[in-house]
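Below, each structure is written out as structure tokens.
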Structure P
Amino acid sequence: MQPNHSKQERLLLLYGLYTQGTEAAAEDVTNPDRLAELRKALLSVSSDKKSPPLFFEALISVPVENYVPGAASFAYVADCLSLSGCLSIRKS
């Protein structure tokens with residue numbers, strides 16, 4: 001989740017190395033149970049531990065076998081306001 005060009009709204013970007021990875025990411029953000037897991041992970045990295053960060057990165061690891069995505073897991077979650085290393089908002 002990163003700020004848009006005007007910094008007034010946010011954009012959610014989903015990437016996968018292949019179609020199956022992007023498909024798994026899209027399924028994760030539309031599944032209420034997985035969103036609850038993401039929220040819990042985001043709360044753990046937020047500065048106040050009460051609300052998820054506005055801007056964040058989440059790396060989802062998805063095994064793929066025979067072109068079918070398997071069970072996804074969160075490999076990395078970061079609050080991009082408190083961590084200058086977030087790729088989506090890193091200064092050049």
Structure Q
Amino acid sequence: MANLSNDLATIAALSPNHVGAYLSGKGWADGGAFGAHGRLYRRHIGEHEQQLVLPTRSSLTDFTKRMSELVEDLARAENRSPSCSTV
């Protein structure tokens with residue numbers, strides 16, 4: 001259980017600007033605003049377009065949940081295990 005708490009703390013500490021820069025550096029295209037508090041990122045992997053939604057305000061009550069979803073979706077898209085150490 002302590003590992004889960006540490007993971008959530010790490011995810012909560014992620015900077016939307018840094019994650020956005022990581023995504024851009026890995027070939028994800030910024031598709032613009034997604035609602036009032038997110039940005040849509042797209043990338044073609046094989047024949048499929050993958051999409052990620054980056055929460056843009058760490059003050060949102062569900063920021064950690066949404067960032068966790070992004071990390072999991074990114075890991076799946078890049079065919080690797082989730083890790084915040086590379087984001």
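What follows is calculated from the coordinates using simple rules that are stated; it is not laboratory data. All values derive from a computational prediction rather than experimental measurement.
Tell me which structure, out of P, Q, gives -13000 once helix-only ellipticity at 222 nm (-39500 (n - 2.57) for each DSSP H run of 4 or more, over all residues; to 500) is calculated.
So the calculation was done on Q.
Using Rg and Dmax of the Cα atoms in Å as the calculated read-out, with 13.8, 42 as its value, let me know the right label among P, Q.
Answer for the origin of the read-out: P.
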